[in-house]
Structure 1
Amino acid sequence: MAEVMEKEMNQVEEKVKEPALAGTFYTANRDDLSDQMEYFASESKNYYTTPSRAVIVPHAGLVFSGRLAYEGISQLDKKIKNLFIIAPSHKVAFDGIAVPSYDALKTPIGKSKINRELTQQIIDKFGAKINDETVESEHSLEVELPIIQSVFKGIKIIPIMVGKDSPAVIDRIISEYYPDEKNGFVISSDLSHFLTDEEAKKLDSETAKMIESGDIREFRFEQACGAIGIAGLVSFANKNNYSLIRIDMTNSSEASEDKTRVVGYGCWFLYEGTKMDYIEKNYSKLIPQLCKIVLKSAFDKGQVTIQYPQILDEEGACFVTIEKNGMLRGCIGSIVAHRPLISDLLENTRNAAFNDKRFNPVTADEVDSLKINVSILTPAYKIDFNGEEDLLNKITPQKDGIIIIDGEHQGVYLPSVWDEIPDKKEFLNSLKVKAGLKEDYFSDSLNAYRFSTIYLKEA
């Protein structure tokens, strides 16, 4: 009898927050909401199979951004038991961060239990305040819950509402709890607000470049309402040499067709390694195949449509090399990333085939006998040196690609050139000649840069 009474008392004492936005930001009907989750699952592009433990997802009405948020949350490792939701406070202004006193948050699908032990740690270790007002009608938190509930069963959440604070506190929280593989993180944020479609796409592209490059020095609050959470995650990624991989980007006009005043949405997942590592491990066969498809399509009358992972929409630079019977047939590339990698790949494929002045244009009859190889470049970094010998000492054979620039003279060798010229002195002299200089030339105005590549060969 005593055990029954204690159980009943515990049930009474449980503090559950009822949904405030059901019927506005998402449907209040349980069956319709479940059907919508199933629709999002069916529409998922499933570009990536690598589980992650941290994602950036949008938080608008589910009809606008739900598909994208579903894709991001679905990317999370299903072994996660505790999910930190880091969300901006839109309606309540306060300093620092806040957590609610509730035991659970409810939606028409069910309840998300709060891990009270971890929320107490956020209070004790990071100075969070208990503030239920911040979650009462906050869409940045509530709209994520039906998706979380449909993707995960039995997961506990740790809602962290962000007011006026530094991204450093979010970095510290992620750093504290990330080592435990049972913990995951959702950064809730939309991108640009209420610009035209054209303006939004331009600004959101700048934001994406900052997130994906890890360079957030110029990141502004008007670029994303969850800017503090995003910046905290980017800082954490930078410290650990991790990467944020794009899942997709869109804006509200996709659903509303109104391009005059849109809200931008983006979705990224955290990868425990570099972007180059990820591409090499997952797309070493696909990328040369895409280039070959585009080359073949140049001789067809119709337009070709290719499917590719969104990571290739991130900015990147590449060289495309075409070989025939083991001999060079064309090679064109970009030294500096200045457009989406997919655009660079396809444009350089066409140029290597038809615009390399060293060779006649490729013909339709020889396409099947050609092999396409791709080198994707990391950013180039300047080499500081004092004289030619010092420069040679700082070059690593077989690893470094080298760029030299002196006035109007410029030359670049990919790391693959070391196979042909293994001696450092000969390598540098040959590069000088390629740049239009003499072998024995050297001056204080000569600048050198190093980069590395991943080399992807057509099977």
Structure 2
Amino acid sequence: MSKYFGTDGFRGEANRGLNAEHAYRIGRFLGWYYGREHKARIVVGKDTRLSSYMFESGLSAGLTASGADTYLLHVTTTPSVSYVARTDDFDCGIMISASHNYYTDNGIKLLNGRGEKMEEDVIDLVEKYLDGEYGELPFATDEDIGRVIDYSAGRNRYIGYLIGLSTHSFKGKKVGLDCANGSTWMIAKSVFDALGADTYVINNTPDGTNVNRNCGSTHIQGLCELVKGNSLDVGFAFDGDADRCLAVDEKGTVVDGDMIMYICGKHMKDKGMLSTNTVVTTIMSNIGLYKALNEIGISYEKTDVGDRYVWENMRENGHLIGGEQSGHIIFSKVANTGDGLITALMVMTAMLDRKLPLSALTMPVTIYPQVLRNVRVFNKDAALTDPDVQNEVELVSARLGSNGRVLLRKSGTEPVLRIMVEAPTNNQCEENVEAIIAAMSRKNLLADV
């Protein structure tokens, strides 16, 4: 699963790395694969990118040509596709989005009938078909040709599901929402208005080219200013397809995914709802989160980077909350994938149950400075396992002790090593990163010098 599909779908620049023919052929294969023994039913959503309409048409043509009935949710969120796929008995779901990327990129995310990331063995078959290794597939004919069906009702039912998850009225709470000119541009306000909040919404006028442009969870300063300027209680920023959410407290301070996991994990534990007493993180979560969890007696597990690996750990071990710094948080009792809107609702629940502002809920967590450097090398494996480099990593780890950590790992797609150091000060982070790079330089391992 490496040539086309990464951990979060097939990504590329529209009509450069990912084109309309790819979409058609993916549709052709999935329509045939799931329709071998019955009439396949496949649900499709898209975000607001200009190219999403083109890919929706390409997928629909391929799916129906192979005999699948194709149900269109139109502009919607990735989590809503997951929800509809698992609750309405679809064979699989497809989301057209490049998540937090610029509008010139797009992507095709595949979900199984349980609303989870699609199994790798199926994706391997899709890749073989894209490369012409699978042979030709039969076209559906006569009454077996598939139909395209408007299924906006499914999106509306998802909105109702979100509203029903809240145990509180939000009346009297002033909430800011940054919709990133993406999938939540109508949905987020509908949910928070229905729950009684006074909503202040920005970046909810998509034009096909402005998704994630200086807005949303990757450019959160505008939401910080909105919250401070209007004395709001809280703000929430989503990415283009709304599987991520970051928050802003009443002081205008950013609350990232690590702090959200602490707030919600503690709240669940206090309510007796954290049955395994464990939060699942990736290896990139901040040491400050782990120290804070230790203080309140919550265990944690670490996975490789990627929400796919977080979910796999949660599913296999029955854990109830997990996620990433980026705000991709999974609450397994109510969803099988990260859902930015559910994350926002869970943060609101913690605030209202505790009757405390968000800044008070984050106070026990001290986020350590973190420096991440990508270093281009001639050979990733040779550089990673070099004895002198490993010795320098051990020296850095010894210097930091319990007040920091170092992580050296390979990029999955580039000849790059990623060096991450956390320490009490930014200067200490920089100094220790440079020490590891210097060790690589002395051994002539660096490709860029």
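Only the coordinates and a few stated rules stand behind these numbers; no lab work does. Please read all numbers here as calculations on a predicted model, not as lab measurements. Cβ atoms are built from the backbone, for glycine too; each structure is taken alone.
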| Highest-scoring label, criterion being FRET efficiency 1/(1 + (r/R0)^6) of positions 121 and 329 (r between Cβ atoms, R0 = 35 Å, to 0.05), among 1, 2 | 2
| request: Can you spot which of 1, 2 the value 9.4 was calculated from, given it is mean projected area of the Cα convex hull in nm², for residues 33-168 alone? | output: 2
| note | Highest-scoring structure on Cα Rg over 2.2 N^0.38 Å (candidates 1, 2) is 1
| query | Of structures 1, 2, which gives 0.00 when FRET efficiency 1/(1 + (r/R0)^6) of positions 105 and 369 (r between Cβ atoms, R0 = 30 Å, to 0.05) is computed from the coordinates? | reply | 1
| task | Taking 17.0, 56 as the value of Rg and Dmax of the Cα atoms in Å, for residues 289-432 alone derived from one of the structures shown (1, 2), identify that structure. | result | 1
| request: Please state which of the structures 1, 2 yields 1.9 when distance in nm of label points 7 Å out along Cα→Cβ at positions 137 and 337 is computed from it. | output: 2
| Between structures 1, 2, where is mean count of other Cβ atoms within 10 Å over residues 25-32 highest? | 2
| 1, 2: which one has FRET efficiency 1/(1 + (r/R0)^6) of positions 81 and 257 (r between Cβ atoms, R0 = 30 Å, to 0.05), as calculated, at 0.90? | 2
